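In what follows, structures are represented as structure tokens.
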Structure P
Amino acid sequence: MIRILGIDPGSRHTGVGIVDADPSGQCVHVFHTALSVALEGEFPARLRAIFEGVRALIEDYGPAEVAVERVFLARNADSALKLGQARGAAICAAVAGGLPVLEYSPMQVKNTVVGRGAADKQQVQHMVGVLLGLGGPLQADAADALAVAITHAHARGLADRVGMAAPRLMRRRGRR
């Protein structure tokens, strides 16, 4: 089993989810939450809270790998920049902890978890709950983070079966 930390970055709520995955990609739920940083004050303080929150999770749960959702095209440039900075804070926390970081597009995540790259948030939440055997509704950001972790677990399983490293396989899949 390998422990994977999935991150769905956000400048107000950063979803985090941890799963243990076997070599075939089957996952067992370990932990999930949303790091709510909206009340931390100015934007730099929110970035610090994301960094520290991810670092604390790494120390507490000891993941071996981190999977992060790539930034999608935001509604405006300011939102895209803030989202990118939040993502950077989370990635820096993982790299500072000595962990490899892999990235997945929202379409890859939705396609893996739901089977359709254009799935909506409710479908992702539902399927994450089904795949991990969780009862009750999941908070959207935490569900997205778990979905990213599940996507990485499946990519690792596929990469192992074809004898290729997961990062290399994912780069090849993205070139179509």
Structure Q
Amino acid sequence: MNFLKKLCFWIDTTNEWVGRGVSWVTLGLVLVVFVDVVMRYIFNTSYVFTQELEWHLFAFIFLIGAGYTLLHEGHVRVDIFYQRLGFKGRAWINLIGVIVFLLPGCIMVIVTSWQFVYDAWKIMEGSPDPGGIPYRYLVKGTITVGFFLLCLQGISLGIHSLLQILGQEDLMEEKAS
């Protein structure tokens, strides 16, 4: 059990640090959108590069930050039953959800995106639009990395849930980690 707790700590810490880094990219996105709006409405001009940078940054934030969001229970839940369950009932729902939905979904995206990402990196794919970002392969690489981080966090959530079911971890211990 100690190994599992250490593994969860390592995964949670990794996604915590990644999430904190991604939060700074969010500030960058706000600044880029602000500049784009000012350019569009005050100077009556817009650049393809700026518009593409907006969605590249958003994709990066969304994909790389998904594991962090799961760590902090920020994903949307349909909790008609979940909110009414006790501590162990919620742990069972989380464990089953991780095993049946989260891990298979993440693995499917990782496996199917691998060749797609590899091909983009191999040709150093850029924007097809004149004036666009020449580094599209970078944002495509975040697909595999983001789902890998989400998969890791799913493993941690599954282990935490299993430990809760077995009585090896309580809610206070989980929130402290």
### Message
With relative contact order in percent (Cα under 8 Å, 6 or more apart) as the yardstick, tell me which of P, Q scores highest.
### Response
Q
### Per distance in nm of label points 7 Å out along Cα→Cβ at positions 54 and 86, the highest-valued of structures P, Q
Q
### Task
Determine which structure produced the value -25000 for helix-only ellipticity at 222 nm (-39500 (n - 2.57) for each DSSP H run of 4 or more, over all residues; to 500), calculated from the coordinates; the candidates are P, Q.
Q
### Structure responsible for 24, 10, 7, with semi-axes √(5λ) of the Cα gyration tensor in Å, for residues 102-149 alone calculated and labels P, Q on offer
Q
### Query
Once distance in nm of label points 7 Å out along Cα→Cβ at positions 94 and 118 is calculated for every structure in P, Q, which label goes with the largest value?
Q
#### Entry: If Rg and Dmax of the Cα atoms in Å is computed and equals 19.7, 63, the structure in P, Q
Q
### Query
Comparing distance in nm of label points 7 Å out along Cα→Cβ at positions 62 and 110 across structures P, Q, which is largest?
P
#### Entry: Entry that produces 2, 10, 12, 16, 13, 11, 12, 10, 8, 5, 2, 0 once P(r) over Cα pairs in 5 Å bins from 0, in percent, for residues 30-125 alone is calculated, selected from P, Q
Q
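Readers should treat all values here as calculations from the given coordinates under stated rules, not as data from a laboratory. If you're wondering where the values come from, they're calculated on a predicted model, not measured in any experiment. Cβ atoms are built from the backbone, for glycine too; each structure is taken alone.
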